[in-house]
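Some structures are shown below for you to check.
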Structure 1
Amino acid sequence: MKFSILVAAYNAQKYLPRCLDSLFQQTEQSLQVIVIDDCSTDDSLQVEQSYTKVRDNCVLVLHTPHNSGQAEARNLGLKYAVGELTLMVDADDWLAPDCLEQIWRTYTSAPDIDAVPMRLRLVAGDGMEQEWNDPSQLPVIMTGTQACAYTLSRKLHGLYAVRTSLHQEFPFDTSSRLYSDDNTTYIHYLHSRKVARSEGIYYYRQHAASATHQYGLSRLMFLRANMSLRLQLEQYGCDDDILRLCEEHCWNNYLGIYREMQELRRSDFLTEEQEDEIRTTLDEAYHALRLDRLGKKRLPFALFQLEQKAIMTVKR
């Protein structure tokens, strides 16, 4: 078996047929599709099970015991992966017909390739498509450290196939219900001997219903995910360049989410419990920052808040 494909689904009945059809219409058919239903309340499960009736030899439908989020759902599926390479496809996304064929061609071009990023094409609600980035700006073959650095600086994305043994050694980060699964990309690239770009195309649907596109208190999970990423990269003994790029990533995210939370406080009525969650998370994430890696001095949190208040007042 060449490929195991993880599809975590929650209330995705509208999108699942296109997603799954794109997998079974691949020019490369040595694949195992593992659909993990995360306690959907719509008819997603019926859609998923309908594919087992016609493709029962390569479709496995699993169920989480409770709604747990994409990372835990995918980790459940990962336990059953038997393909040489594993990749994830979100239930509302799809692959170009020759995507797996292109990935396999790249993967087998050298014996030390462990991860193969696809080309990423963004699809808006009106159907307009746009390349996420110009892939020609990156080397065709990179070291794992280079790929990790490119991803931290948003020159490379996190949609790729990876050697299954490597993925099972480093499963999805479940430290946060949202966003922490993205941390796994950096870890996979970091531990890859070589990362090679393929011409296979992944179509990423952009719409407001996506869990990671919803704003509000859930955005605080991004800060927790960033704290987990920093800790992992430190534990793996990454060099100063990687740690600096990680800190730039975390600092920029922190500033954006801090300002989002202040706007939320002004526009919505929040309970005392919600206010406490915002205060606690912002304070914890601020003190976890390693601004010395960016040549910055960390102000006392109260002074930082005053500084940000002044900046936001001027911008308004």
Structure 2
Amino acid sequence: MKNAMIATITLNPSLDQHITVDKLVVDGTNRWSRLYRYAGGKGIDVARAIHEMGGRTVAYGFIGGTIGRAVEILLDEEGVPFSFTPIQRETRTNFIITDIRGSQQTRIDAPGPRISKGEFERFRKKMMRVRPGPDLIVAGGSVPPGIPNDVYYTIIIEAKAFGVRTILDSDSQWLAKSIKAKPYLIKPNIRETEGLLDRELPTEEAIIKAALDLVEMGIEIVVISRGKDGIIAATRGEIVKAVPPPVKVRSAVGAGDCTVAGLALKLANKEPLSEACRLAVAMGTAAVLTPGTELAHRADAEKLLPQIKVEGIITRQRTKAFFTASDKPD
């Protein structure tokens, strides 16, 4: 694997505490059996997954207080490089509760600390001074209080000014405001895509059409995640479907972030979209084999790689695009 540098941006990092209980009793006393602590947030998860696979990465974002220091220590223990902008308020804590007997998982997320204008400006100046510049930026996750809702639009535009491509993976409310900046790649799930386009996507054909419509908006690569059915990726000249083998799901938390990490690792090194989709699905599937917010293990992802089914898709709409008026078949 080549050594492209991938920077990640997490505006709202977290300390994720995963608690397991034998049976969750609502409005009653519960005793946990295990407690796991992880550095969390979309960009941080992507950086952790990239590092696990041997890629080069640095995690950027905001960090504050004793909880923020705990996040830094956890990343340092994993060997994940970071360069956070310090803030006055405390980094948030999220809780994931797994009911072992019922095989159910409940997530409780905090909104995050308020970021001041001065803190945000320090962060922006830091990103502009990064030298040498990264080959790719992955930005995503929720936006904490105090930061404009169009912050990802600004990040994408400023990255373009330095010739850096951006992968954006965020929730619908922030994604919708930012796609006008035409990021290099987005990875919404089906629900998020339906929200973006204000229509239902009940079939694979409808999903493909949605991906192509988003590409026509100026996004170079659109990847729509479909859970256990894998992903569909589209560009102006290519449509790829990647499907994983059936596996037993332990936890779906972090699977999407590992999928993004796989895409970033291959695309940052200018490898084919088909291979990016293969690694993305292998890493996303490997993530569901682990408990809580634990991410993909390299050994699991590499074992899954040859089991991922990858195929190119030709549709009527895409066939029209492949041929010009002069070279269409008779």
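Match the computed value 2.0 of distance in nm of label points 7 Å out along Cα→Cβ at positions 40 and 184 to one of the structures 1, 2, and report its label.
Numbers: 1: 2.0; 2: 2.9.
Clearly, the read-out refers to 1.
Once distance in nm of label points 7 Å out along Cα→Cβ at positions 104 and 224 is calculated for all of 1, 2, which comes out largest?
Going through 1, 2 one by one, distance in nm of label points 7 Å out along Cα→Cβ at positions 104 and 224 peaks for structure 1.
Out of 1, 2, choose the structure whose coordinates give mean projected area of the Cα convex hull in nm² equal to 18.6 when calculated.
On the way: 1: 17.5; 2: 18.6.
It must be structure 2, since only it matches.
From 1, 2, which structure was helix-only ellipticity at 222 nm (-39500 (n - 2.57) for each DSSP H run of 4 or more, over all residues; to 500) = -11000 calculated on? Present the calculation step by step, with values, prior to reporting the outcome.
Details: 1: -13500; 2: -11000.
Value -11000 for helix-only ellipticity at 222 nm (-39500 (n - 2.57) for each DSSP H run of 4 or more, over all residues; to 500) corresponds to 2 out of 1, 2.
Compare mean count of other Cβ atoms within 10 Å over residues 96-103 across structures 1, 2 and report the one with the greatest value.
Values: 1: 20.8; 2: 15.4.
With respect to mean count of other Cβ atoms within 10 Å over residues 96-103, the highest-scoring structure among 1, 2 is 1.
If distance in nm of label points 7 Å out along Cα→Cβ at positions 8 and 264 is calculated from each of 1, 2, which structure is the one that comes out at 0.5?
2
With mean count of other Cβ atoms within 10 Å over residues 88-95 as the yardstick, tell me which of 1, 2 scores highest. Can you show the working numbers first?
Numbers: 1: 23.0; 2: 18.9.
The maximum falls on structure 1.
A value of 0.20 was derived for FRET efficiency 1/(1 + (r/R0)^6) of positions 32 and 248 (r between Cβ atoms, R0 = 30 Å, to 0.05); which structure in 1, 2 was it taken from?
Details: 1: 0.20; 2: 0.85.
Clearly, the read-out refers to 1.
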*Among 1, 2, structure where mean count of other Cβ atoms within 10 Å over residues 112-119 as derived comes to 17.1*: 2
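Read the figures in this text as sums done on the coordinates, not as results from a lab. This is a predicted model, so every value here is computed, not measured. Cβ atoms are built from the backbone, for glycine too; each structure is taken alone.
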